[in-house]
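Just below sit the structures, each encoded as structure tokens.
Every number here is computed from the coordinates shown, using simple stated rules; none is lab data. Keep in mind the model is a prediction, meaning the values are calculated, not measured. Cβ atoms are built from the backbone, for glycine too; each structure is taken alone.
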Structure 1
Amino acid sequence: MAKIVAVTSCPTGIAHTYMAAEALEMAAKEMGVDIKVETQGSVGARNEITVEDLRQAQAVILACDTKVNEDRFKGLPIVRASVKDAISNPKSLISEALNMAKPESEKPKKTEQKDYVDQVFEAKKQKSSSLTGAYKHLMTGVSYMIPFVVAGGLLIAISFAFGINAFKEEGSFAAALMDIGSGNAFYLMVPILAGFIAFSIADRPGLVPGMVGGLLANKLGAGFLGGILAGFAAGYLVAWLKKVIKLPKTMEGLMPVLILPVISTFIIGLGMIYVVGKPVAAINTAVSQWLTGMSSSSALVLGIILGLMMAFDMGGPINKAAYTFAVSTLAAGQPSMVMAAVMAAGMTPPLGLALATFMAKDKFTPDEREAGKAAIFLGISFITEGAIPFAAADPFRVIPSIMVGSAVTSALSMIFKCTLAVPHGGVFVLPIPNAVGNLLLYLISIVAGTIVTAFMVSALKTKKEVVAVAQ
């Protein structure tokens, strides 16, 4: 039996990582292939690939949207893909890995009768391959940043539980929590983001200039945008310096600990202070002032846009862009309308689809109805990825439905002026006093979008089409 090893890793390390692993394992079982999938999630590596596994392996599949160490796979053919590729078409990845593992003479010849689905899958993969580099670097930074966001946000929310202004009393417990959450955990978000973007590009030598650039972005008021620019600039600068600086072998040990950190930090630091900092800070200030002075009509438009972004790719780059923007509005340690709208919009897709499986049972397969039960818990936990199995099976009906539902939720949340002091947590943070502004209206917003999603999906799907797909 053929043996393949694989690694799956998504930016948040929560849903996509494990869904991709499960899809690969199920596909391999159907194809009669022995596969071991290591998941690199938020809790660390699980089901780790051993030396013995590598000795037996014929090929490797890396379904990763973040940077993973590939050194251990040297000598083995590697198929690189995103976690979404693994979820939507795992058999094609496994077939590609098996073909790469065989000598050229033994590989089956391609024919014009090749399955249409495989042709579409390969075309999509080739089209996106040029974009995965920058996206993967950005998502690596985001994945390391999220624990700081969640920890800091929850501590800020607990601080508000003592009163919305309790933290202003010097020496109080609420003030201590605010200092830990906003003054420290949140302050580290941008440096961590920038540092690990640079790390993804240039490995450990990129950490110092990346994190220093991120700290300067904070100090200069350039925020997340400045941090992202600092991270990419630091990473590519270090990667370039590695190539152009040649030292005698006796001095090569100085490169990672002295030469690269000093030169790159010097350049990035001066660049942030004299070139990048002020213009980006001006952009951030303008955006903040616009948000502060939003009229009800512009709030509605912004809410619709954020809702559409959150539902469009369910945890992908567009979703993460909206989420990162929302988190940046929390940086001052104050509740945010944008953060409230984004979390509500992210909860709506799995909740709406779960409701649809109960409303129109005859339009869903037994497996989809079971997935609907799981989607309830994913939805209330603010894990938008719970909608992916439904979207993968019927994208042209499901994706427009969840986009409309999320847009309704987000727009209502903005119109109702709901606020949120936490960056994650779903319904589990709602009972915390003062964590949510206008709680009842916030719940109404989520329920309304959930119902809209469910009705749209139920109306668009037909029993006949579900039977056809099952066959």
Structure 2
Amino acid sequence: MKSIKLQILVATGAFVCTGAFADGTGVRDPGVRQGAAGAGQAIPGLRGYETDYFKAGLEDFSQAETLAEGLGPRFNLDGCAGCHAAPAIGGTSPAVNPQVTVATAFGARNTLPSFIRSDGPVREARFKFTSSGQRDGGVHALFVISGRNDGSANASGCRIQQDDFDRQLSRNNAIFRIPTPVFGAGLIELIPDSVILANLNADSAAKSQLGISGRANRSGNDGTVTRFGWKAQNKSLMVFSGEAYNVEMGISNEAFQSEREENPGCQLAQLPNDISALDGGTGVESVSGVEKFSFFMRFLAAPTPAINSAGGATSIANGHSAFVSAGCAQCHTPTLLTGNAGVPALTNQKVNLFSDLGLHRMGPGLADNILQGAAAGDEFRTAPLWGVGQRIFFLHDGRTKDLLQAIQAHASNGNSQFGPSEANKVVDQFNNLPSRSRQDVLNFLRSL
């Protein structure tokens, strides 16, 4: 019963985050950085036609999908930009969750799940196991189109129903994910495998002393390093786009051609829903939505850090030093490099992402028991920290808005199912810093 209550607390965001450090020193998260977004623009140096594809991708990324375009039959939201909204298009969950209104928009007959709140993060749900006890792990869409009539089509004849999420919560069988930001995604895509692997293997003695191992997730087909998603389960932006279009919006496409829900009464558009327009008048007009999404993310610039924000420039500089000395940078690698690319603006560039893109065991406190690629149930990709200064929700399930609480959640002892977190000693070293230095670290992170 205790585990069920804990799961519901995580699911509903019912944890109270005061922002004050547990030892009473008053160290606290300064909060979401205010001011200009410093993100959402095209990467500098694009050629003219590349800018055209970026703009076309931004337009498609920003649009809400309709029934006639293939929305559903099961979906989590009706557009990319609704999930990737803060602090600009391409980011992550906004302060006001659009899933609350989309649930019943245009007459749709959905009940809002208990873990979706207007002031909570955009979430998707996954079930750990099927009703027969087999591993599941897949996304279970929150909403259905039943009863919806958006003017472009009418789903009054669709009779499917939502999954019983409350029952899955009571069985401790549901876990949640929030959207990952896609700023600078094209730079991440073009970091060579050799660079990622060399960095994971670097400084091995110091990492071993801290209990850090880490490894790459890999494609089951060609064995190359995968890097996108909470468990680094996707190889490329094309795969990422096609999967999200199908899983999050229910729109089948040339990358994922099968409908996830094949009830014939709920099929209101051609199949697959999104395809290339081979008779398009221009190249931009010819490419499919999935390709346009990919171009937008590939040409989207990295977020720009603040030179002087909470605490001031000196605190930020000291925080960067303390971040490194505590061992945080052993996983949150400040900079990796791209290699050769067909796009000069992405060639041989510094990628200041603060991530090694590797998998690390995070202990039972964060474990979700979902397997993706080679990632085990307690393994997650090191989340890139660029842009974290303007992020509202933290950790894979968005359980907290408090950056300090997110740091503490990286530590947990092992249990009978999962071993201890690789971050335990680093969190200990952070906690042992003087309170001024801990505050500097938080100020530094909020400057990114």
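Per-structure values
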quantity	calculated
Top of 1, 2 by FRET efficiency 1/(1 + (r/R0)^6) of positions 47 and 79 (r between Cβ atoms, R0 = 25 Å, to 0.05), largest first	1
Origin of the derived value -8000 (helix-only ellipticity at 222 nm (-39500 (n - 2.57) for each DSSP H run of 4 or more, over all residues; to 500); candidates 1, 2)	2
For distance in nm of label points 7 Å out along Cα→Cβ at positions 223 and 255 computed as 2.5, the structure of 1, 2 it came from	2
Read-out relative contact order in percent (Cα under 8 Å, 6 or more apart), computed value 12, structure in 1, 2	1
Origin of the derived value -0.30 (log10 I(q)/I(0) by the Debye sum over Cα atoms at q = 0.06 Å⁻¹; candidates 1, 2)	1
FRET efficiency 1/(1 + (r/R0)^6) of positions 199 and 263 (r between Cβ atoms, R0 = 41 Å, to 0.05) - highest-scoring structure of 1, 2	1
Structure with the greatest value (metric mean count of other Cβ atoms within 10 Å over residues 71-78, set 1, 2)	2
